[in-house]
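Visitor: The next part holds the structures, each set out as structure tokens.
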Structure P
């Protein structure tokens, strides 16, 4: 085996081992979500592409009929997965930024179309030679439309980059911009690999570069777990302090209303004492899930401590805060109606808000919301309101 071929195979195998290590690390470790499934899907596809690339390399100059047929299989798999990998990445970005996003049927079809077209072209290429050809000595060669798979993939790269940049620069996204940096960095190694591969024939480094990109994303996911509360999956107190500092640094430049809502799980001690701490944990997890499902992606949600939860966000009108709390109230009522829990789930909530002109600090805003939450809880105990109690700023 020529030295160049052996080095090429070794590099791809290193990429496969790297991807398998990530795969075993993430499978079954984190809560199941579409975002998590997309990440695993990208790892699987990257592994298959690298293995197909190795197969194409090893088939060179082995020209029996069966070996040529096998080389066609490797090539078709390679080019079909080329655009589907980037399609999965674009879907991952959308789910990461908009976890409750639901596309209409027409939009789904249009978004699928480039990958479907690429798959059809790749599947027909053994008969047409459009994307590649295989010589009698079983050597892969580029076809006249080799640029098509790269063009289809570029469509998804551009869409995902546009979505991330739009979120990054949007004035109402009250989050640290570092949260978006990984999503911007991810395509760079792959795009550089594509440009080099198109420029220098025989060089094939795109999918090793994509393995490096997945490693960057994997490290980001791992680091993100350090900022999460292990029980509920919400942000923890440490990450809350970071977010509060960010809000404090930007409070004089914001163009909308900054608000803070404090939630307290009613009768938490009674649930623990009557039904046990496992039931108490279950109650906290229910509250956390309701908050995740009924707040906006741009909102910051944390388990502030014990049975208290904090919501920080930006709105243009106070009514938007009331709408969020109303959705949470309705969701808790639905759980009480359908889940047949031995206890009733409800929260007391208090919120306050400010604009750029107000002479307040983030700490004073938080203290005001906390005080109003305790006022809501006091009123509920006095029997002045039976549903989710809210005291507003």
Structure Q
């Protein structure tokens, strides 16, 4: 049996449309687009085309789109809002289930400026209450608020589009796990970030969206205004491939996501029948391709390794610190089991047979692992 990659949230095969564009762009877009010579002009044109394509499909202005790494898009994007309002206050507000990149950036910046991070509690599905988030932003000392579009680990949608914040407090929306799967909110946000892997684009490419008129100041050394790749040499070919993948993914989204949602519903139903197993996240208002469940008395690492031996690649641990297999801060914030958890995320090419093969195997794997520890 061929190996089934069921960890698309962490990275998936490049979309065929992006692969074609990438090969062509590598031959032409190798130069520094800031250079004045001919190859530089070629690269600059390609980068402008990528920017135009992303702006068109996302419904934003061309001059609001910047290409960078996914990590840089999140941390520079969020902290740029805070830095621009440091004279107002140094308080940052975010849900307790934000990605580790956002949380780490917030705590670093507030330590640097003697500020405060307020992590707002979430409910049992992992959703923050919009009124709680807004209420915690009141008071005059809040520099910025962050709210993800959907949770990267359990898939629950967040109320990022329903946050009329007080006193001009700007909103940062982390759409790294969901851009290409969900539409950006029509209003309220000032800065947003996306990662090309969420729409089968090339790894290492992120998109930073800074709304025109937003007060934003680079929180790191370098030019105070937004720049592609933070002022480093832009990856022109990767940016163009990311734009092509986003266009193609959005064009097929309705069909692909309807199929993935059906398969996730099937996984949720089977996982729920396993003894002492908790399926987490909102069952309806969620990302279409992702499901997480936790098995009591088991190690997530053992589950991942056993399923990998059988030909199924899944994830465990916190979705943003999986290499360390740390207990998930997202599940802890939800009050859910933090060990024995498995995250399955389906790519665009996953088949029904692959999912059924996994589900046929899963009860035996869970039962065998529990018997090995005397349960």
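Visitor: Identify the structure, out of P, Q, from whose coordinates Cα Rg over 2.2 N^0.38 Å, for residues 152-279 alone was calculated to give 1.29. Walk me through the intermediate numbers first.
Guide: Numbers: P: 1.53; Q: 1.29.
The correct label is Q.
Visitor: For mean count of other Cβ atoms within 10 Å over residues 120-127, which structure out of P, Q has the highest calculated value? Mind showing how you got there, number by number?
Guide: Working: P: 16.2; Q: 18.8.
By mean count of other Cβ atoms within 10 Å over residues 120-127, the leading structure of P, Q is Q.
Visitor: In addition: When you work out distance in nm of label points 7 Å out along Cα→Cβ at positions 88 and 160 for each of the structures P, Q, which one comes out largest?
Guide: Working: P: 1.1; Q: 2.0.
Top value of distance in nm of label points 7 Å out along Cα→Cβ at positions 88 and 160 goes to structure Q.
Visitor: Say we calculate relative contact order in percent (Cα under 8 Å, 6 or more apart) for every structure; which of P, Q gives the highest result? Let's see the in-between values first.
Guide: Working: P: 13; Q: 23.
When relative contact order in percent (Cα under 8 Å, 6 or more apart) is calculated for P, Q, structure Q comes out on top.
Visitor: A further question on this structure: Out of P, Q, which one gives 24.1 for Kirkwood radius over Cα pairs in Å as computed from the coordinates?
Guide: Numbers: P: 24.1; Q: 21.3.
Considering all the candidates, the number was obtained from P.
Visitor: A value of -22000 was derived for helix-only ellipticity at 222 nm (-39500 (n - 2.57) for each DSSP H run of 4 or more, over all residues; to 500); which structure in P, Q was it taken from? Write down the numbers at each step before the final one.
Guide: Working: P: -22000; Q: -12500.
The read-out comes from structure P.
All of the numbers you see were taken from the coordinates with simple rules; none came from a lab. All figures in this text were calculated on a predicted structure; none of them were measured in a lab. Cβ atoms are built from the backbone, for glycine too; each structure is taken alone.
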